[in-house]
1. One of P, Q was used to compute helix-only ellipticity at 222 nm (-39500 (n - 2.57) for each DSSP H run of 4 or more, over all residues; to 500), and the result was -27000. Which label is that?
2. Out of P, Q, which one gives 23.8 for mean projected area of the Cα convex hull in nm², for residues 85-324 alone as computed from the coordinates?
3. Looking just at mean count of other Cβ atoms within 10 Å over residues 13-20, which of the labels P, Q belongs to the structure with the highest value?
4. Computing mean projected area of the Cα convex hull in nm², for residues 245-316 alone for each of P, Q, which one ends up highest?
5. Say we calculate relative contact order in percent (Cα under 8 Å, 6 or more apart) for every structure; which of P, Q gives the highest result?
6. Match the computed value 17.0 of mean count of other Cβ atoms within 10 Å over residues 5-12 to one of the structures P, Q, and report its label.
7. Given a value of 27.0 for mean projected area of the Cα convex hull in nm², calculated from one of P, Q, which structure does it belong to?
8. One of P, Q was used to compute FRET efficiency 1/(1 + (r/R0)^6) of positions 53 and 237 (r between Cβ atoms, R0 = 25 Å, to 0.05), and the answer was 0.00. Which one was it?
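Just so it is clear, none of the values below were taken in a lab; they were calculated from the coordinates. Please read these numbers as outputs of a predicted model, since none were measured by experiment. Cβ atoms are built from the backbone, for glycine too; each structure is taken alone.
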Structure P
Amino acid sequence: MSEIRQLSTTDSDFQQQLDQLLAWESVSDGAVNSTVNGIIDDIRKRGDQALLEYTNRFDGWEAATAADLEVPLARLEQAWNTIPEAQQAALRHAVERVRVYHEKQKGESWSYREADGTLLGQKVTPLERVGLYVPGGKAAYPSSVLMNALPAKVAGVRELIMVVPTPGGELNELVLAAAHLCGVDRVFAVGGAQAVAALAYGTGLVPPVDKVVGPGNIYVATAKRAVFGQVGIDMVAGPSEILVVCDGLTDPDWVAMDLFSQAEHDEDAQSILISPDADFVARVKQSIDRLLPTMEREPIIAAALKERGALIVCRDMDEACRVANHIAPEHLELSVEDPLTLVEQIQHAGAIFMGRYTSEPLGDYCAGPNHVLPTSRTARFSSPLGVYDFQKRSSLIMVSDAGADTLGRTASILARGEGLTAHARSAEYRLK
């Protein structure tokens with residue numbers, strides 16, 4: 001029998017129970033922070049030599065020189081040519097769908113002229129160089145390459161630098177093949193906080209980048225937070241989450257497996273079901289109990305469901321949407337008859353999967369939208385990774401002779417009101 005909380009919105013302490021369930025302390029402890037800060041300082045001071053030493057120590061292989069840490073592009077092509085045809089076809093299909101979706105996100109420059117000839121506008125330019133962190137070792141995620149590299153390429157990023165840890169010196173063929181297909185420009189077999197520091201500050205071999213994106217462990221997340229300001233970052237992500245809102249008419253086995261799909265990531269992942277149909281919730285619990293022993297990652301799933309999972313009975317679908325908005329989940333499944341109507345009530349979610357046939361894993365791999373999503377309730381104020389994360393905007397201002405007179409008088413009054421007389425006089429010099 002699996003252990004998972006069973007809650008009801010009619011419980012007197014429901015809100016308190018829910019908030020305790022959602023609480024996630026993502027701040028690294030002092031020991032992790034201290035370790036990461038030491039690594040970053042060392043990389044800044046000793047560059048390639050420090051990077052080489054950390055890689056040999058943590059990944060357990062002997063690179064003789066720093067140059068050995070770079071993976072030749074020919075090695076990526078070799079990986080692509082040697083993976084099975086079925087994997088090639090799947091990667092091509094996913095790449096095409098993800099690229100087409102992200103093409104629609106491209107921001108364009110614009111401007112307009114006012115009656116007196118003043119021009120105002122916005123210039124959109126891509127970042128020059130971006131660093132992509134891809135997890136390695138047991139966790140090999142070619143989908144991470146696609147979801148981070150493709151929006152950067154669509155945005156027009158000039159150079160994409162990929163870092164990937166290689167425990168024991170072993171490279172993952174599928175990850176390299178994905179990098180080849182996505183047009184990654186350079187790849188380094190380094191990982192951990194040292195890789196993030198190398199991307200942020202440069203080492204000689206690894207060039208400094210403008211932004212670091214991609215998932216990693218607690219050391220990688222802590223390093224990204226530490227270098228933010230020197231470079232941009234995508235986000236500091238917490239554990240994966242799924243919330244299924246169901247009207248009680250979906251196959252309970254489907255729902256149970258959807259909950260498993262996120263719980264299998266790690267023991268801290270969160271899987272929640274909410275439905276107004278108590279009998280259906282009970283059937284989903286039965287499906288969980290029956291299907292869990294058949295799962296390869298049963299211990300991880302069981303731990304995640306016990307620690308952070310929940311089955312919630314609510315009064316009606318309106319209340320389900322209110323609870324969903326409070327949770328602000330990374331992945332939200334609206335497994336209902338008319339999702340297009342229900343979605344109008346959703347304000348906070350990273351990605352919304354609508355209808356009974358839209359399983360969350362389709363979004364992870366090949367639907368098209370990005371799978372890099374806000375977690376830990378940050379969907380209240382942030383968005384999925386996209387092309388816009390690899391573009392920046394510059395304001396355009398070209399004031400005409402007449403405009404300098406009109407705007408200058410306004411600026412002068414406001415500047416003198418703030419006591420900034422040089423501001424005022426700069427504007428006043430151009431008055432007629």
Structure Q
Amino acid sequence: ASMGYLSVLIFLAVGIVLTMVIQSSAATFAITLIMCSKGWIDFNLSCALVLGSNIGTTITPILASMSGNVAAKRTAMGHLLFNLLGTVWVLALYFPFVHFNAWLTETLGQGDPTALHGFVNHIEATDPEVYNHLFDGSLPDSHPVVAQVGKMQMSVSIGLSIFHTVFNLINLSVMIWMTNLYVKIVMRLVPTKHKEDEEFQLKFISGGLLNAAELNIAQAEKEIAVFAERVQRMIGMAQTLVHTKEGTEEFNNSFSRLEKYEDISDRMEIEIAHYLNRCSEGRLSNEGKLKIAAMLRIVSEIESIADCCLGAGKILIRKHQSHINFNGEIYSNLDTMFSYVESAMGNMVSLLSDMDNAREQEIITGYNREREINNFRNQLRTSNIENINERHYEYQAGIYYMDLVANLEKTGDYIINVVDAVREQMRSKAV
């Protein structure tokens with residue numbers, strides 16, 4: 001403790017290691033407070049321990065992010081970087097900064113936090129007997145030394161608190177202007193292993209399970225709503241692909257994007273299902289177990305919708321390989337079919353956004369949309385035979401046309417299966 005600036009660095013390192021081991025900066029602060037209030041270390045070294053605890057406490061989010069996605073790891077790295085850079089500028093101005101906090105404490109009427117260490121050392125040198133009984137409670141409260149030390153201890157505790165607070169406030173005030181730089185540095189330090197990792201980010205269940213089982217289910221419900229919204233975009237992508245000339249670079253890029261979204265949907269299904277299975281292992285009510293069963297079914301049906309969207313792209317590729325062209329009538333009918341499916345999907349997403357309070361009207365709307373899809377499919381099947389006979393288009397064009405129509409109708413079936421699952425959940429709740 002008597003090596004000048006080197007002692008500051010040593011106590012900084014001790015603060016880092018101690019906090020990393022016990023994973024609590026508050027506990028480190030308490031230990032520091034005890035050591036300083038007994039006069040074992042002076043205010044300068046106490047501040048170094050507190051400074052080290054700010055870096056050591058970053059181990060908790062780092063450990064938590066190890067099982068998370070790229071965004072979680074970057075957040076933990078950002079936390080570490082914030083505290084590291086803040087410590088660097090404080091170390092460069094260490095003694096003036098500590099003196100500033102001591103002055104601030106004194107200005108606020110709380111006394112000089114640096115005085116205790118010298119006073120205790122003076123007592124030890126001049127009156128060893130009083131020193132030996134100073135901190136064991138054997139001296140009477142009326143003893144003048146006890147009262148004086150008590151005031152100084154209060155000053156030390158407030159001074160350390162002010163140091164910790166002022167450090168973080170100034171650090172935030174300085175670093176907030178460098179947010180974009182932080183983002184660039186963190187993205188460089190934690191790059192994505194795969195390009196699609198940027199898009200595959202679970203928003204609500206990327207961490208561990210919460211202590212409350214019902215909260216785990218609520219998190220999964222939010223993630224399923226996000227999953228449904230992502231898959232909904234694929235319907236629009238498939239429709240765009242229908243109107244894109246096959247064999248072109250634009251078509252290939254659009255199909256690759258659709259393929260990537262389908263791959264992401266597979267991974268999301270697995271992640272959400274895995275999370276729900278872990279939830280089911282906890283202590284749940286019968287209602288909670290039924291809800292998880294319904295959610296597992298919903299997740300599977302949503303992934304099937306994604307498969308159908310990719311399936312539409314594969315039909316178009318086969319059509320191109322057979323050198324078949326569609327006419328305006330086919331494109332118009334397909335657009336109408338897509339609009340029905342998109343409407344049904346939008347209603348389904350709305351239902352999933354608040355499953356616990358699903359409205360009966362939205363359930364009814366879901367069934368109406370399904371009937372519209374089925375009726376239009378039947379109408380197109382009947383007219384297809386007539387159109388081929390009247391040579392509106394080739395027989396093979398009619399085959400691929402009907403394949404797309406059947407694919408879209410199947411998409412509607414998966415959508416109504418989700419609506420059924422939500423409705424069954426409503427019924428079980430009512431019972």
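1. Numbers: P: -14000; Q: -27000.
It must be structure Q, since only it matches.
2. Comparing all candidates, it corresponds to Q.
3. Values: P: 12.9; Q: 20.4.
Max of mean count of other Cβ atoms within 10 Å over residues 13-20: Q.
4. When mean projected area of the Cα convex hull in nm², for residues 245-316 alone is calculated for P, Q, structure Q comes out on top.
5. P
6. On the way: P: 14.0; Q: 17.0.
Checking each candidate, the match is Q.
7. Numbers: P: 27.0; Q: 30.2.
Going label by label, the one that fits is P.
8. Details: P: 0.30; Q: 0.00.
Answer for the origin of the read-out: Q.
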